[in-house]
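Presented below are the structures under discussion, each in the form of structure tokens.
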Structure I
């Protein structure tokens, strides 16, 4: 069973941009309540979509250059990368059904 893994500035390009499957990047911070609230939902999606979608977490406090590079100004922010490009963006905490609806066509 897969769950969201952490990436940072050293691993981002290899894990996210060079992935052969779509990657959902959860831009989050430990102090962010809504970020903590959606973490179990993202882990469920990671487990259910194992092999079809990779889910990774990026701590914006520890990796401000990547947050800036992808214009993340508020969290939680989720961006789906495919072929090294952002193909979908989902902002804010929401129930799993709503998250899956926003990811439609990806998952």
Structure II
């Protein structure tokens, strides 16, 4: 089963997030730098208030899909990770939370 890394940007009151830059510049950079290390695909979620109208804890989430935790480790531990993480201030004023795990089941 694939290995997923989820990158979550906190929905703080002072959040600045340039979605156009993120989609047109940052995510292509992620693909360019992490693709050779096993990144298969990525997905972006723009979180909205829940059914109860509550503000979500995170504003944006990215799911990066690799074949294995070793592939994610290669990408994150490579010199190619530096420009990816160095680009964060170009689209947001917040540092993301990164979670990773195995896909257990899909429908």
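Worth a mention:
- With Rg and Dmax of the Cα atoms in Å derived as 12.3, 33, matching label from I, II: I
- With distance in nm of label points 7 Å out along Cα→Cβ at positions 15 and 55 derived as 1.4, matching label from I, II: I
- When distance in nm of label points 7 Å out along Cα→Cβ at positions 39 and 71 is computed for each of I, II, the largest belongs to: I
- Of the structures I, II, the one that 1.1 was derived from, the read-out being distance in nm of label points 7 Å out along Cα→Cβ at positions 31 and 87: II
- Read-out helix-only ellipticity at 222 nm (-39500 (n - 2.57) for each DSSP H run of 4 or more, over all residues; to 500), computed value -8000, structure in I, II: I
- Here relative contact order in percent (Cα under 8 Å, 6 or more apart) is compared for structures I, II. The highest value is that of II.
Here, each number is a calculation from the coordinates, and none is a lab measurement. It should be emphasised that the depicted structure is a prediction, and the values quoted were computed from it without experimental measurement. Cβ atoms are built from the backbone, for glycine too; each structure is taken alone.
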